[in-house]
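Bear in mind that the values in this text are calculations on the coordinates, not laboratory data. Keep in mind it's a predicted model, so treat the numbers as computed, not measured. Cβ atoms are built from the backbone, for glycine too; each structure is taken alone.
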Structure I
Amino acid sequence: MKTQAVIEYIVQWMTDYAREAHSTGFVIGISGGIDSAVSSTLAARTGLPTLCLTLPIHQAPSHVSRAEEQVAFLKKNYANVSSLDVDLSPAYDQLVDLLPSTDDTHRLDLTRANTRSRLRMVTLYYMAGLRNALVVGTGNKIEDFGVGFFTKYGDGGVDLSPIADLTKSKVYELAEALDICASIRQAAPSDGLFDTDRTDEDQLGASYPELEQAMEYVSRGGTSDQLSGRDREVVEIFLARNRANRHKMEPIPVCTLPDELR
């Protein structure tokens with residue numbers, strides 16, 4: 001991949017999109033992860049006003065410190081970047097207290113994790129609305145179009161997705177070229193939606209490089225029964241996630257009435 005050329009292309013694409021949308025700039029959430037670090041740096045490089053929001057909800061301290069480091073890096077290097085820290089923990093706690101619970105702890109944990117993501121989306125759009133700005137997505141190709149590892153109407157609720165055609169490995173290549181902080185580049189990927197510091201690999205059951213290989217294999221028509229061992233296991237993980245999360249990756253189905261009912 002011609003990394004510098006890719007960076008320039010995405011930055012120009014973001015600039016053109018914002019101008020065509022008659023937008024004043026961008027709003028983006030900073031999580032302390034590699035995807036938001038790269039996406040926010042690309043937004044900053046457009047020269048358009050870019051508001052970086054840190055939105056902790058009972059966040060692991062390591063996530064908070066890395067997010068702060070990324071914001072400091074951007075503000076030091078790009079005059080068009082501003083920031084705001086909004087601790088959403090009290091709002092989240094109040095919302096959870098108002099809603100019913102369940103004895104199914106797995107379902108409860110997942111539901112509350114998705115609620116965190118959706119609360120952040122609401123906040124991003126609130127700030128974007130005040131500024132006539134666009135909400136920048138941070139999903140990569142594996143997450144958005146492979147295993148559907150994002151929250152519907154949460155981190156999936158965005159106006160534009162600058163890195164959604166890049167695998168995680170390519171995102172890391174951009175991160176190095178963009179001089180993203182070493183602490184972020186070296187941290188294990190995590191969605192930051194749980195009280196514990198669990199990684200994406202813990203949740204997915206496979207690493208991003210493994211899933212990238214599986215996605216490429218499946219795209220060529222490969223099937224799991226042609227494989228064995230770990231390769232077969234990873235492809236089956238990929239296919240199971242892809243099937244289960246297809247509803248996130250496809251347009252919302254519309255019930256189209258037949259002519260005789262119109």
Structure II
Amino acid sequence: MKNYILIFLSILMIPACTSQQKPEEVWQSLFNGKNLDGWDVKFSGHPLNENFKNIFRVEDGLLKVSYVDVDSFRGEFGHIFYKTPYSNYRLKVEYRFTEGQAKGGPVWGYRNNGVMLHSQSAASMGLNQDFPVSIEAQLLGGDGEINPPTGNVCTPGTNIFIDGQLITQHCTESTSPSYKGDVWVHAEFVVFGDSIIHHIIEGDTVMTYTKPQIGGDGIPDGFPLEPGTPLTEGFISLQAESSPTEFRLIELLDLSKPGK
């Protein structure tokens with residue numbers, strides 16, 4: 001009889017267990033589809049929030065990197081920074097490259113953009129500083145002749161570890177395929193402070209590295225953090241490196257909040 005009672009009580013508990021659900025994930029849209037509110041702009045050679053030639057703009061609900069008003073690229077590397085720093089999060093972006101490159105753009109800048117993770121702030125960049133100290137989740141596109149993978153990692157002023165080895169080279173390729181033409185690509189970046197970072201392209205993890213820290217080339221004079229300092233948090237920014245790019249989704253899930 002005792003065993004029958006235990007079985008009966010277990011059956012009664014099943015609906016209660018199955019009815020419990022995980023807390024709903026609350027994703028925050030960093031881009032409102034209307035304007036650049038909440039973002040800071042910094043171009044090399046220009047003061048903070050001078051949006052050179054209106055390169056960063058919003059059209060048709062898209063955040064665009066546009067060079068229609070630029071007669072020639074002369075090293076005006078640009079970045080647009082979201083206003084809030086983060087430490088532990090998931091970031092989703094959907095992007096595509098469109099035809100053309102600004103006249104005078106560097107060869108390596110063709111169909112080249114990036115999401116800067118754990119970045120220094122826009123306000124802390126020097127007037128003529130080209131790239132923020134950060135971890136770059138590189139976004140690349142192919143055209144049928146040049147077909148690089150996307151989701152690579154580059155390290156301006158930083159170093160990382162892969163499989164326990166310190167990586168000091170500037171860029172390391174991912175295992176992602178190349179995406180050719182003006183196709184939309186879904187990318188996700190999972191960041192856990194100075195512990196581990198994953199790059200996910202179209203649902204596949206294509207790059208994983210650990211221990212992001214200050215180091216290597218690209219550290220500007222007077223930068224306040226010493227080489228070897230762990231990067232536990234920072235800002236998120238998108239690039240303008242001479243190739244027209246469009247973003248239709250920029251969403252973040254803050255993993256530092258309780259229940260996430």
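Numbers for the structure displayed
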{"quantity": "Among I, II, structure where distance in nm of label points 7 Å out along Cα→Cβ at positions 144 and 160 as derived comes to 3.2", "calculated": "II"}
{"quantity": "Distance in nm of label points 7 Å out along Cα→Cβ at positions 128 and 232 - highest-scoring structure of I, II", "calculated": "I"}
{"quantity": "For 169 (volume of the Cα convex hull per residue in Å³, calculated) the corresponding structure among I, II", "calculated": "II"}
{"quantity": "helix-only ellipticity at 222 nm (-39500 (n - 2.57) for each DSSP H run of 4 or more, over all residues; to 500) derived as -2500 - corresponding label from I, II", "calculated": "II"}
{"quantity": "Structure with the greatest value (metric relative contact order in percent (Cα under 8 Å, 6 or more apart), set I, II)", "calculated": "II"}
